[in-house]
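The numbers here are math on the coordinates, done by the rules we state, and not lab data. Being a predicted model, the structure only gives us computed values, none of them experimental. Cβ atoms are built from the backbone, for glycine too; each structure is taken alone.
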Structure I
Amino acid sequence: MQTYTREPRPEKVAEVEKLSEKLTSAKGVYLTDFSGLSVEDITDLRRRFTKENVEYLVVKNTLAKFGAKKAGQEDLVEHFRGPVAVALGYEDPATPARILTSFLKEHEKPEVKACMIEGDVLPGSEVDSISKWLTREELLAKLVGSLNSPVSGLVNTLAGVLRQFVTVLDAIREKKENH
């Protein structure tokens, strides 16, 4: 791995700082090689990302390497080679993966170089499996369903006991009326 002794020029320090903050606050980061995509394709991909609150940036590799180092993401540095665009998901780490996977069904590019989920760097080949993760809402719905199931069983059991109790009381009432 190449080391960088030269610091960024003063006018670029703000860009490095901003990228470092984005890398730190993003839950999912995806590095893509966008070469070979037409302007229309890149516009389409950006539109899809924007619709889902994912930021998509073309970055200069030198500045990106400084930003990754500043963010404590040394493992990302080696992936900033060639044309690189970064997809940043701030809410759900798998949202960019879902968008990229959907886009790749219709296009041959972009190639996903690497991804970083909650600070762990993974190979770009993992994007398909990450795209299948459940969303936060789906996970919460499953949790509520799991929690609700025992409660529903309890309610049904108690209702059954109550029905039997009412039936017994009704039988006792009828017996007293007939005597």
Structure II
Amino acid sequence: MARAAALKPEQVPAASKPTLDTFTQSIGFTPTMMATFAQSPIAFNAWAALLGSLSKALDVKTRDSIGLAVSEVNGCDYCLTVHSFTAEHMAKLPAADIILARNGHASDPKRDAAVQFARKVIATRGKVSDADLQTVRAAGHTDANIMEIVALVAMYSLTNFFNNVFDPEQDFPTVPPAGSI
């Protein structure tokens, strides 16, 4: 059950309205997470700016795979539904690759290294080993790419934590628990 109200259009703070309107126009509807997050123009606009910048990081399949892996680790059902939907419909990831990502892997070796590294960043709270860095570098990721992976982990964790705290109503198709896939 939602712990904070999703705002109706007339309730959205003026400072959040342009950002929320952009998302609504782009997506075709207003996700409840965004209608809830918009209550804080500071937090919402900061997240939107980060999302906009990181939409240029790596490639869409890798970004969505990292989003799935991070959301699985953080236990965010809302984000798992969103990332499963976008991975299938926007990144064109096959269902098997979505399952792999949720389990911390990918069929492509370079993407697999990024996803595994993202999970290590979460598991170690960023205190990865030299061997972890060497492995992701050996797969073809530059230090700039690794910085983008860390930033993606942080951004996805932010929305995971937001959704775990406020539990907005689901508006994407639900996905089965990881143990049943």
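Tell me which of I, II gives 3.4 when you compute distance in nm of label points 7 Å out along Cα→Cβ at positions 42 and 170. Label of the originating structure: II. Distance in nm of label points 7 Å out along Cα→Cβ at positions 66 and 98 was computed and gave 2.1; which structure, I, II, did it come from? Attributed to the structure labelled II. Calculated for structures I, II, FRET efficiency 1/(1 + (r/R0)^6) of positions 18 and 122 (r between Cβ atoms, R0 = 35 Å, to 0.05) is largest in I. Taking mean count of other Cβ atoms within 10 Å over residues 26-33 as the criterion, which structure among I, II has the greatest value? Looking at the calculated values, the largest one is I. Given a computed value of 30 for relative contact order in percent (Cα under 8 Å, 6 or more apart), which structure among I, II does it belong to? The correct label is II. Taking Kirkwood radius over Cα pairs in Å as the criterion, the top-ranked structure out of I, II is I, with the highest value.
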